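Listed after this line are the structures, all set down as structure tokens.
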Structure I
Amino acid sequence: MQYVALFRGINVGGKNIVKMAALRQLFLNLGLHKVQTYIQSGNVAFESDLDELSLLDIIYAGFDEHFGFQCDVMMRNIDEMRFLIEQLPITPAEKAAAELADPKTEHLYVYFFSDLSKQSVIDAVYRKYEGEDILRKGTRELYFLCHQSVRNSKLAAAIPKNFGTSTARNWKTVCRLYNMLEAL
């Protein structure tokens, strides 16, 4: 099965520096196959016959031993990545309106979780927010569309405070990772 491991908080702000070549080598040393990394934020595509929980156990242990610190990892298989792309709950018109507001920034993000809160929690957070940004629930993901930079979004700032451990990737990265999985 093809998987992608999405690391949280590495190579951000000069902290938790991990070279992608070293991360790729760690995965190979763990017995994983066809290992590829994508950009410096810790995206690793690979193949394995192990299930997700077994993979997470060996990745957490290997990462801590090799790099000397712990890091959260969200895992998805190729079928989950295909489904989250196919089920995109943001309409083309909504995406176009956001892009029109600021054509120089990324607008569409996916927040990956190990497990996601109930819709009622999402609704409660959204009710407190005033603005044009959109937050929609996936299976174990939140889809986020911002009209300005994600760094300036109050709704984006509320996500980690209300939903626990997650890692976000922009839509281009999500699609690129899926394409990498298909090519393995």
Structure II
Amino acid sequence: MNRDKVLAATRQWLEKAVIGLNLCPFAKSVYVKNQVRIVVSDARHVDAFLEELDRELDFLAAADPEEVETTLLVHPTLFPDFLDFNEIIGIAEEAVAEHELEGVLQVASFHPRFQFEGTGEDDIENYTNRSPYPTLHLLREDSIERAVAAYPDADTIPERNIETMNRLGHEGWKALGIADASEDDAS
């Protein structure tokens, strides 16, 4: 695994897709203030990855939000299958409860093969949640609440994102040049 390559691809995705396409209208402010922690895991098995998740949950909960607002925990090789990764998401949500962080932190997920229920594998709306590598996004709930309160019609963001992706299309997505882990071995 080439950690620098994984970090660069993750930053490119954040800059060109998440921020560039405004898929998350709250991301730019924390990114430009360097408050996004990106952790590339090199865990060799799921248990070690979950231990790393435990450490990151504790770290983020204790960190000053002015220093670290949110964390992306990225693993470039352990979860190539989206359905397997979905199981990890459930375990990650249980970990939030085990750490007594419900109402404090929550977990969102991104994956190179993300697929919404009821969609086809290559349907463009899936790309709203596609990242170069499997990623758990640890977020502060109070930050989400403040951002949503300040953003008019926050509940329309998913619909707006689908419209954005439909306008962009597959060729437009490819033109962004965002790395896709499925196209190489992340080495």
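Every read-out reported here was derived from the displayed coordinates using simple, explicitly stated rules and does not represent laboratory data. Predicted model, so just to flag it, every value in this text is computed and none were measured. Cβ atoms are built from the backbone, for glycine too; each structure is taken alone.
Ranked by mean count of other Cβ atoms within 10 Å over residues 8-15, structures I, II are topped by II, which has the highest value.
Given 0.40 as the derived value for FRET efficiency 1/(1 + (r/R0)^6) of positions 64 and 112 (r between Cβ atoms, R0 = 30 Å, to 0.05), which of the supplied structures I, II does it correspond to? Of the options listed, only II reproduces it.
Structures I, II were shown, and semi-axes √(5λ) of the Cα gyration tensor in Å at 24, 21, 16 was computed from II.
Matching task: 0.95 is the computed value of FRET efficiency 1/(1 + (r/R0)^6) of positions 32 and 152 (r between Cβ atoms, R0 = 35 Å, to 0.05). Pick the structure from I, II.
Derived from II, not from the others.
To test your reading of the models, identify which of I, II gives 15.1 for mean count of other Cβ atoms within 10 Å over residues 16-23 when calculated. Of the options listed, only I reproduces it.
In terms of mean count of other Cβ atoms within 10 Å over residues 40-47, which of structures I, II is highest? Intermediate results must be reported in sequence, preceding the final value.
On the way: I: 20.8; II: 14.2.
Evaluating mean count of other Cβ atoms within 10 Å over residues 40-47 on every structure, the highest lands on I.
One of I, II was used to compute P(r) over Cα pairs in 5 Å bins from 0, in percent, for residues 72-143 alone, and the answer was 4, 17, 25, 22, 17, 11, 4, 1. Which one was it?
Values: I: 3, 14, 22, 23, 20, 13, 5, 0; II: 4, 17, 25, 22, 17, 11, 4, 1.
Of the structures listed, the value fits II.
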